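Please go over the structures that come below.
Since every read-out is calculated from the coordinates, none of them should be taken as a lab result. The structure displayed is predicted, hence computed values, not measured ones. Cβ atoms are built from the backbone, for glycine too; each structure is taken alone.
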Structure P
């Protein structure tokens, strides 16, 4: 009888632990995962990232001001796991050639200029990557958005040329893309 009770309690503990893990890992995503893709004129790009919310916080700014993403520090371009960008074919990233493949994409935001890097090896996004794996770093200007955006977004735009946009709060950054 004791064995049956202990077995029942053990099964109950496993079930409850599994449910709790599912809620934490899948069911309660505060920064939901998003996939965006562009297939246009020979350019075939896909980005997988997680979308945090502003929630009345200061997003970009000086570390002393308590910004969520302080200037001049590593940011994974989203939340949770590292942001992944996949080029199905060789392409141009901000005017620089990049080979087909999947890369970790991250940024070092500044008030006026952002450094955006593509690196080998995805890893977990919260940890700063091993910079020995960096493949390409480009500098792109930061612009003021016409209106604040509550949730971080990576999107593709075509205004006479393909661009990947990072937009959050009052900041927009555009990275030109092209097929090779």
Structure Q
């Protein structure tokens, strides 16, 4: 089991370090919210102070409720994930523990922001040229571009982890079919 914990802790620590370092750089080089710098043709960096959840959901909750919700819920979810998944990982597994490390690192990276600033620093702006209506979940920030809601390294780690957990569950299911009922 030590290998499982080592994977979780190392990937979680790497995500926290990279997330906090990237946010530090953004805060060092951007002076005001909404300031933008082009990075690639489909990406730019735009400083956003996000008091809400993913996609800015719940940003209009009263501050006392929002802070309680965002400071109590993540640790609770992490405990549930630990209890339901991590305890069941075999020492030979890698994909599940790596995914859990990404989830823990991402959740803690954003929680650090909430404790420090009472909001999360988002800055990655993915956009593409589009003149018609934007596809679902994208929005028009300018007339000629569709934008994905701004995000950060912690959000990316959690999203990648969710994909890895789906792959992991399909692999486990396939292994169970191969070995038969125990």
Structure R
């Protein structure tokens, strides 16, 4: 599973215009259950873990969503979790609603979150290697691929960096099993 990062001070590439796009946090349980399909108890657990959801709108119509974690994150399908150092954020569980796919909602939402969260210095996001739409959206938003989770028997066994440097060291400190801040 590849991981990408954006650090405060990195460029945010200019995206194709998406007139009437907006994004903001939400805690509206009725709207969130309708958009995400998550139960009230799952939503409550995410909020209790200090996760925030951002909703994307085009012409005031919901177009997608994504979550930001600031203390810890994980990948349920891999039974894998990690802690985040202060000032880091993990972006996860992003969905562009079917009617809005292919229009640039995802990179616009990523950039909106980066702009709205000045207290987060480093953002991290993973995606399935075969999900080319996610890979393109993440890179269009200005994120750089930093490495890949190594899997052994469907369990995370390490983190393989794409190129050495400070970003790779920060990623290994978070994502290498047993590392943590």
Fill in: At a computed -4000 (helix-only ellipticity at 222 nm (-39500 (n - 2.57) for each DSSP H run of 4 or more, over all residues; to 500)), which of P, Q, R
P
Worksheet item: Can you tell which of P, Q, R yields 1.1 when distance in nm of label points 7 Å out along Cα→Cβ at positions 59 and 83 is derived from it?
Response: P
Worksheet, complete the sentence: Computing Rg and Dmax of the Cα atoms in Å for each of P, Q, R, the value 15.9, 45 comes from structure R
